[in-house]
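Quick heads-up: structures coming right below.
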Structure P
Amino acid sequence: MTAAPLDLFARCRTELAAGPEPRFVTVDDAWFLSLDGIGRPDDPRFREGLAALYTVARALRAQSKADGRPFVLPRLEGLYSLEPGYQDFDAAPPQAWQWTLCLRAPDFVGDNILWPLKEALLAGGKPPMVRRVKLIGFGEGRAAQALHVGPRHDTRAVREALAAFIEREGFAPSGRRHEIYLSDPLRTPPERQRTIVRYPVV
């Protein structure tokens with residue numbers, strides 16, 4: 001009997017509860033396939049990084065399914081920060097943007113699985129950026145989040161609402177802005193795309 005695919009998003013459903021009004025959630029630790037880069041989301045390097053991340057994730061999913069441990073390919077997530085000295089994402093130059101693209105990974109995935117998989121992909125002619133995909137683990141603990149509906153990289157209004165909410169509640173942002181993309185941009189018009197915007201707080 002074939003095992004039911006593991007749905008990593010279903011395991012963190014309470015963490016993904018978000019509406020237009022900011023709210024607090026508690027975010028547990030998790031493992032992610034990730035890739036770091038510099039530049040705005042409309043930069044070609046961002047698209048190349050995204051392609052490399054999905055190349056590894058899809059190969060990992062296929063291998064895991066063959067091993068009897070299938071899982072559902074999770075939705076994309078992104079972590080964003082700016083170089084020291086910059087505070088406004090909209091005004092910062094492209095080279096000041098720092099991003100990490102993430103896809104949740106099952107707990108059974110370790111470097112003993114990931115590294116041979118990447119080497120096989122590279123030997124098969126996949127782009128060198130595949131080598132930069134790595135495993136990271138992190139948890140944000142207490143965080144504030146809200147749902148943005150609209151173009152995924154036009155979240156300024158939600159970011160400002162979250163900043164006001166966090167300050168009003170007596171907290172301060174701690175760590176990188178975290179965006180969770182709930183909609184497939186290839187299938188969903190920009191004005192209907194849904195994105196959770198999250199900030200860890202202290």
Structure Q
Amino acid sequence: MTSKARKRKTREWKKQPLRIACWNVKSFNNKDQEIITELNEHKIGIFTIFETWQRGKGTSRDHNYILIYNGQAKTEGARSGVGLLIHDLYEDNIETIDYINNRILIANITVGNKPLHIISVYAPDVSKPDQSMSEFYENLESQIYKIPKEETLILLGDLKARIGKQVVDDVKQAFNEEVLNQQGEMLTEFCALNELRINKTFIKHKI
């Protein structure tokens with residue numbers, strides 16, 4: 001791509017709102033081309049992925065996206081894992097990356113001169129002991145406490161939660177499925193305590 005073409009493409013992207021999405025990829029290995037094709041088609045600027053099955057942690061360039069990942073230790077099985085794909089047009093917006101563990105990864109970026117914190121998470125499986133889920137939320141909460149309340153935080157991931165339709169003021173509305181599980185109750189309580197809201201429940205979805 002020539003310098004002029006890149007500048008033109010940058011202007012086209014920057015005219016669009018920053019699009020942020022997430023996907024449980026069930027292994028990023030050998031799927032990168034498929035995923036990145038989808039991201040480019042829909043002009044996704046920041047994409048959180050989980051259950052990546054990547055080992056270790058770090059960054060790499062994959063086509064026109066920066067891959068940031070945090071997985072199991074290289075000596076352990078390549079299960080779970082979280083990551084972020086950030087379009088390279090936003091590469092200069094990245095301030096710092098916090099590699100917490102193989103279930104929590106945080107990108108601290110600047111958008112329009114304002115700080116934005118993107119948290120990619122992958123909660124323990126529902127078959128794991130309750131202690132595992134409690135430890136996960138305790139760890140996540142300790143990271144959220146570090147973020148100033150006046151700054152924007154977006155948390156995306158697989159939290160194994162089915163949260164039901166009951167309205168909880170400032171946390172969730174009724175635009176959701178009927179089913180509520182224990183993980184959904186934990187998530188709702190966590191959001192209430194940390195002044196977070198579950199955005200998808202505030203929007204009526206097409207059937």
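Determine which structure produced the value 24, 14, 11 for semi-axes √(5λ) of the Cα gyration tensor in Å, for residues 42-129 alone, calculated from the coordinates; the candidates are P, Q. This figure was derived from Q.
If Rg and Dmax of the Cα atoms in Å, for residues 154-193 alone computes to 13.3, 39, which of P, Q did it come from? Checking each candidate, the match is P. Suppose relative contact order in percent (Cα under 8 Å, 6 or more apart) works out to 13; of P, Q, which structure was it derived from? This value belongs to structure Q.
When distance in nm of label points 7 Å out along Cα→Cβ at positions 114 and 146 is calculated for each of the structures P, Q, the largest result comes from P. So if we calculate distance in nm of label points 7 Å out along Cα→Cβ at positions 66 and 186 for every structure here (P, Q), which label has the highest result? Largest one: structure Q.
Coordinate-derived values only; no laboratory data. It should be emphasised that the depicted structure is a prediction, and the values quoted were computed from it without experimental measurement. Cβ atoms are built from the backbone, for glycine too; each structure is taken alone.
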